[in-house]
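In the part that follows, the structures are each spelled out as structure tokens.
FYI, it's all coordinate maths here, none of it is from the lab. Values in this document were obtained by computation on a predicted structure and should not be read as measured data. Cβ atoms are built from the backbone, for glycine too; each structure is taken alone.
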Structure 1
Amino acid sequence: MFIFSDGQANIGLQTRAELTNLVAGYNQKGIITDSFGIGADFDAEIMKGIADTGGAKFFFLESAQVIEPLVTKALMSVFKVCGSQTRLILRGKNGAIVTKIWGHDNIVVGANLGDLHNDNLRSVLCDFYVPGTKNGDENDVETLAYELQYNRPNDVASEPIVIKGTLLLELAEDETLINTIDPRVKTIYAIQMAADMDAKIA
């Protein structure tokens, strides 16, 4: 389902919580909802919340010229889905604590990634606290446990497929080993910081 709106509801359900709860009900029935923000003063928080809860993507239609390519992109993604209702759950291990999953409000529920597509790389940024203590003589410590859950597109009512794994963190006393930050992480962090600022301003 596609929703085109400025997000500024003035009758019926109007708040972000009311609208996202409505969309969540459809999502539980296997209906995904892409949202398209229209206008310079559209409510970004509501429109992004609809797409996130709807298990799909948000698009900003900044001009008439981008309508056709962005709608086409959304349509193409619908027909290349290999997994639906995807969720990434993160849990700390050995004293580590997940403190934030950027772009997702509920740490316990995890990151709602919507649909998985062929040849589609998804990135999730999270903050976590590590006590910095070793287990015996081991330098590598299991820090995070992750669980990726998704349903087959044509069978969303069945039990989800689950992929599990852990993240090993190497503890070191040499500060030079942590001075270099992956450029991809820097970029994602800058984008998420900007999105957070936009949400606060809105």
Structure 2
Amino acid sequence: GFASESDNSESVDGCYPDSDVYINFFGIRDQDVLDAIETEIVSVRMAEILAGPQEWKFDFDHLKTLHGRLFDDIYPFAGEIRYIPITRRTVFCLPQYIDTMAEEIFAKLRDELYLRNQDLDEFVDNLAYFMAEVHALHPFLDGNTRTLRLFFQQLSHAAGWRINPSETTDSRLLEADIAALEGDYQPLISILHEAVEPL
């Protein structure tokens, strides 16, 4: 939770009063300024994580750990499951169901042996499915997409593949993510086919 400048006891939605800006450790209330600082910090954290040990359990705890490491210098809610509903062009999993749904998603991922020993078509199809499922879960107040992409970058690497970021754009991925939420995985599969290559 947050405390004073970082305490959500007085904040229902994690934002400053009369504002859409999330309470942050810098006390910044200008979204553009916060975005710039956040981008800088998160890019450094992401590089540190990718350069570090890659021995992970690909479960919900790992996803929360990644979110915490990316955002714990910025937001008090880093690594914490959100406690309010959020809607951004679609309705994401309601907070009271996040744990249950996460358990189901990550149990399926475990049953699929974390997508190891699969050929390209099978890997991409499964990767698209699990990316869409975690995107629909949207377990954090903010920073879901960056955390999800890092998680699946690591998962892909462990399975013998890499996702080439130069083959993906935020706008294409956003549209593909939204289509997948509506049950159409093909746009996401198409992007991943272009981006995924063997290590």
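State the single structure among 1, 2 that was used to calculate distance in nm of label points 7 Å out along Cα→Cβ at positions 69 and 149, giving 1.8. Clearly, the read-out refers to 2.
If FRET efficiency 1/(1 + (r/R0)^6) of positions 133 and 181 (r between Cβ atoms, R0 = 25 Å, to 0.05) computes to 0.60, which of 1, 2 did it come from? Intermediate results must be reported in sequence, preceding the final value.
Numbers: 1: 0.60; 2: 1.00.
Comparing all candidates, it corresponds to 1.
Calculating distance in nm of label points 7 Å out along Cα→Cβ at positions 45 and 141 for structures 1, 2 picks out 1 as the one with the greatest value. Once distance in nm of label points 7 Å out along Cα→Cβ at positions 53 and 165 is evaluated on every structure in 1, 2, the highest one turns out to be 1. Here mean projected area of the Cα convex hull in nm² has been calculated and equals 13.7, so which of 1, 2 was it run on? Here the read-out was taken from 1. One of 1, 2 was used to compute FRET efficiency 1/(1 + (r/R0)^6) of positions 37 and 109 (r between Cβ atoms, R0 = 25 Å, to 0.05), and the answer was 0.15. Which one was it? That value comes from structure 2. Quick check: 19.1 is what I get for mean count of other Cβ atoms within 10 Å over residues 61-68, calculated from one of 1, 2. Which structure matches? That value comes from structure 2.
Name the one structure among 1, 2 that helix-only ellipticity at 222 nm (-39500 (n - 2.57) for each DSSP H run of 4 or more, over all residues; to 500) of -16500 was derived from. Only one of 1, 2 returns -16500 for helix-only ellipticity at 222 nm (-39500 (n - 2.57) for each DSSP H run of 4 or more, over all residues; to 500), namely 2.
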